[in-house]
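Multiple structures are listed underneath, in structure tokens.
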Structure I
Amino acid sequence: MAMAKPQVDPAKLTQSELLQLVNATPLGVVLTRSRLRRQMDAGAFRFGDGTHVHLVRYVRWLVGELDKPRAAKVDYVEAKRRQAERNRAATKAAQDIYPVPEIEDYDRRCACRQSFQLFCMTYFPRFFWRPWSDDHLRVIAKIEKAVLEGGLFAFAMPRGSGKTSLEHFTLECIHMIRTS
């Protein structure tokens, strides 16, 4: 008794059946599972239900995709110009912080412009709650001199003594000095 071949319904092919059918030609492998998946995602439910594929609708969709007008190729220089324009727009959108709030206490701000130690303790008490060591005070004096008069310096301190915090809030202080 001969076994009957399973019937393939072209209106309800599984992805595996469609791949076997399409790739069984003399051309060999012309459709991969990942490409079929991308096409099914792009075609939504126009040629299947997400699991099965209607062969005739699938072919009609493919022909429609081929008939779509292609975007004109952009040369390298134009592509770079467009990307730079998008980058500038994104940067500008990220930098827009308008409106700038009013200064709440002008005298406090003026005092903090002259003393980095006071700036740190006034605006960032959560980070600078411990008493200042002699090393901190020497570093603060060098920071104030570099910020107000210009110049560079290097300093070394033990781990956990607040080097990164001092450096970070130095930048905040410079910004405050230059914007007021």
Structure II
Amino acid sequence: MTIIVPSFDDAIIVREADAEVLGLAQLSTRLLADSDATGGALSVMRTTMEEGIEGARPHTHSKSAELFYVLDGELQLLAGEQVVTARKGDLVVVPPTMAHAFATTPGHSADFLIVQAPGLERFGYFRLAERLSRGEATLEELLASQELYDNHFLESPIWRATRGEGRGRVERSWRSSEQQG
């Protein structure tokens, strides 16, 4: 077992007004602290999603675990071969290499923290995904970045069945179906 000893000198303080915000009103992500700021310890984001939004399609990370802490609302999460509902105050931690995805549950919005540990430089991925949603980047660029950002897309029949793909959801996030190719 390797233990990561973070290396940074000062406390990290990110005021809400100073956080970089990506996305739209239906789905927004505040980039709070990336790996470079935390000496490699973690990366932290806060995501807010309205009802009917799919936040991230099924994927894995080979180099870090991912923690989801629900501040408000309800979140549906794929964790391996199970789909769980996390409500206000619930915590779900997905280990490295486990397939995971997240979306709001029907009839609910969600506000939650995402923490990846150890931290990887991930904010570039979210910026690239936003550029893709605006037509300023290509799907090929996103797919080519999977190794760089340790974000590996995959199929999940249980997620597809649970989410009812094919029934014509109205809204999709900037990290949704385009990433699947």
Structure III
Amino acid sequence: MNDAPDGQAPPQTHEALWPSDLFRQGVGWVIIARFKAKGQRVQAGIFLVDVFCLGAKLAVYEDCDIEDYRRRIRDHYQSSFPMVSAEPCCARKLVEQAVQYAQSLGLTPHPDYKKAARVFGGVQAAQCAQQFTFGYNGKPFYRRGPRETEAQALRIARHLEKYCGQGNYDYEVLLGEAPDITRALDL
């Protein structure tokens, strides 16, 4: 049934994108956009989500016009990463549960997480029937990201050792600074 007076579908209020291979890779961008002002303005939450350990590693909030959103955010991420459309309620559930998983390990989300989570307004995570499993092979798995320093990586590994106990987590930490890692991965 259509509630729009002119017989057209009501305007879309949200859209969401996430990586098609998120649970295989362990880390990926999740975008949730909320359309405002009859679809002319967009509030976007852009989350770098680590489903294996860290939850919301990075969170960015953007408020822009629809064309800027399409060009600079949606089209950019879709052309750079294997992104697929997702139900907004499931994207919210995924991000929130990833944060809860990390918090259960004593880890906090990115400082801008709450600001970026503003876009969740009007979206009910409880409407998502999908089930998500966090960690890797039944336990937390930390993998150093290219923007994390060696000192940060070692601090996280030590935290997991203290918080989870020996043998109750896994990690992969390449040593060296980020430019060295980037160069090594390009080979």
With distance in nm of label points 7 Å out along Cα→Cβ at positions 42 and 74 computed for every candidate in I, II, III, 1.9 is reproduced by structure I
Working back from 0.00 (FRET efficiency 1/(1 + (r/R0)^6) of positions 58 and 162 (r between Cβ atoms, R0 = 25 Å, to 0.05), computed), options I, II, III, answer is structure I
Taking mean count of other Cβ atoms within 10 Å over residues 26-33 for each of I, II, III, the highest value is that of structure III
Note: distance in nm of label points 7 Å out along Cα→Cβ at positions 66 and 130 at 1.8, derived from one of structures I, II, III, originates from structure II
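Ranked on mean count of other Cβ atoms within 10 Å over residues 50-57, which label among I, II, III comes first with the largest value? Display every interim value, and only then the final one.
On the way: I: 15.5; II: 21.1; III: 25.5.
Comparing I, II, III by mean count of other Cβ atoms within 10 Å over residues 50-57, the maximum is at III.
Of the structures labelled I, II, III, one was used to calculate helix-only ellipticity at 222 nm (-39500 (n - 2.57) for each DSSP H run of 4 or more, over all residues; to 500), giving -8500. Name it.
The structure behind it is III.
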When relative contact order in percent (Cα under 8 Å, 6 or more apart) is calculated for structures I, II, III, the one with the largest value is II
Value 18.2, 63 of Rg and Dmax of the Cα atoms in Å was derived from the coordinates of, among I, II, III, structure III
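Throughout, read-outs are computed from the coordinates displayed, never taken from laboratory work. Note that this is a predicted model, so its numbers are computed, not measured. Cβ atoms are built from the backbone, for glycine too; each structure is taken alone.
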